[in-house]
1. For which of the structures P, Q does the calculation of mean count of other Cβ atoms within 10 Å over residues 113-120 return 15.4?
2. Out of P, Q, choose the structure whose coordinates give log10 I(q)/I(0) by the Debye sum over Cα atoms at q = 0.14, 0.17, 0.18, 0.19 Å⁻¹, for residues 81-200 alone equal to -0.77, -0.94, -1.00, -1.06 when calculated.
3. Figure out for me which of the structures P, Q the number 31, 23, 21 belongs to, where semi-axes √(5λ) of the Cα gyration tensor in Å was derived from the coordinates.
4. From P, Q, which structure was FRET efficiency 1/(1 + (r/R0)^6) of positions 97 and 193 (r between Cβ atoms, R0 = 41 Å, to 0.05) = 1.00 calculated on?
5. Matching task: 0.20 is the computed value of FRET efficiency 1/(1 + (r/R0)^6) of positions 89 and 257 (r between Cβ atoms, R0 = 25 Å, to 0.05). Pick the structure from P, Q.
6. Using mean count of other Cβ atoms within 10 Å over residues 129-136 for the comparison, can you identify which of P, Q gives the largest number?
Structure P
């Protein structure tokens, strides 16, 4: 039986890529596969973690040691990849060492907004990725990689945790909105807040839950106060993934306003839990959400349109239920059993 080595970020923290790696590794172990995980975020001594400025170098040193220690022992190397510095200090050495030891090597590329990165560093990225087979979670990234790098790739969807999220029909549909995106510029949580302010004019009892944290936290808190909706907005901060199902169950509509996106697992979680989705349409989202069937889409950064679509759902609850049912059915594609089948097909060369 092939011994598979997964390389990438690993919880904690509980980012989307880290959770995907953890889920693949743990499920394959349960299914009897030999699995090794090399963490991009190494378990370095606590005292060294506090050495700002050289912390990245220390982590890199531990990481390179882990590559040399583990890659010679395995048959297959499967690297979860994204853009920018991570690609150069995590992905590149892993690929080069894997090829040195003549291992069957895969890059699972999942970065949002890759066009600028590919365009800027095309020769190096093309060389590194050409050494491997490439997998992607969406048709959007498959198209971008072909267009910018001239390389083919295989779709291996992200895993949805359908057994964690219980489907509940929202009847009656309440004006309770949820957004579970980190507070970073590309996720544009401020746009969600501006849309929600408009919604409260039509639905004074509306509520908004925000799960996440990040560099825009203070900006978001300030905007909530400025718009006079502090009593209607609850900020949960960053939560462990296992706590999310009960949060989803407390809300009725999922709202998202990202400017850059690939395959947001939070939308699939909303599908699974029965929350109809209203979202902007960057990158891979239209490949995940079919407008009018499994969700409602608007152009990026258009908070007025986002509010209008949300109000439309509240005024047409039967349409919201129909959309939620179709979305739950769509989410079945991302169940582990289906993703595993496709992953093994690609790994085994089928």
Structure Q
């Protein structure tokens, strides 16, 4: 970072947390439905209360945006409207996160977000605050990461920045409010469900069934025979794939998204109650896991616990689950994509 760039990292004293994760709601709890073709969009009905101020006295280089559940520190200077929208986005997303995990009781202190104006600033911050892990995070070409209950991202265009913020916000929400651990592949898939953001004036809208970018990636990975078998996918986390080829990275994230969406709505919602039970148990720290590694978020990660956990909650063995999941992938990647193309 050059000397004339904002030095957020010098102004903010951060504690390094051990837990690491990559890539009262008032009006926010009330969601409205907005139809766009066959798609249903949900979001808050009124604007959240937001303030924007300098993060330190007599220094305008870093702004802090405060809302009920968030503190967003940002070096973005030339897009003041975006800072307010980021807070509206996060508060709206917070309400949507709670539709997946309604048993969670929100904490009474805000979660921190760090949004840089440039990748150079983001890289400097990352090197300073992630230590030996920085080499992994710096491989992220576009996006962000979450460490404990704060996330770090940078501006990549308004639409993409909002997508990253909503994605990382789910990781942040889980880190703050879940006593147990979600399987990383499932947590990533659920995070991807919040990436498609639209706006009704300044109110964010989310559709948990739509994500054109992931649909396209799923189609490309399927055409390239690059899809992971489910038995392998359930054992992976983002750090294991960030250095792989582009098509394998696309396959990982799009398959995680497709699996989360499959549990949410596939086969006429057959597995939705099981997913909600799984999320409630993970939040409470009582998730089923014979290895014990998923019950407390700070325990060492043991991927062997995922398969029996899924089979327990879904009431089927993994080959049976995979058969239905593969049919769902085909529907999303081929049938749905073709139908959307014909409608344009």
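1. It traces back to P.
2. Going label by label, the one that fits is P.
3. The correct label is Q.
4. Q
5. Of the options listed, only P reproduces it.
6. Checked P, Q; max of mean count of other Cβ atoms within 10 Å over residues 129-136 sits with P.
Laboratory data are not the source of any read-out in this text; all were calculated from the coordinates shown. Computed from a predicted structure; not experimentally measured. Cβ atoms are built from the backbone, for glycine too; each structure is taken alone.
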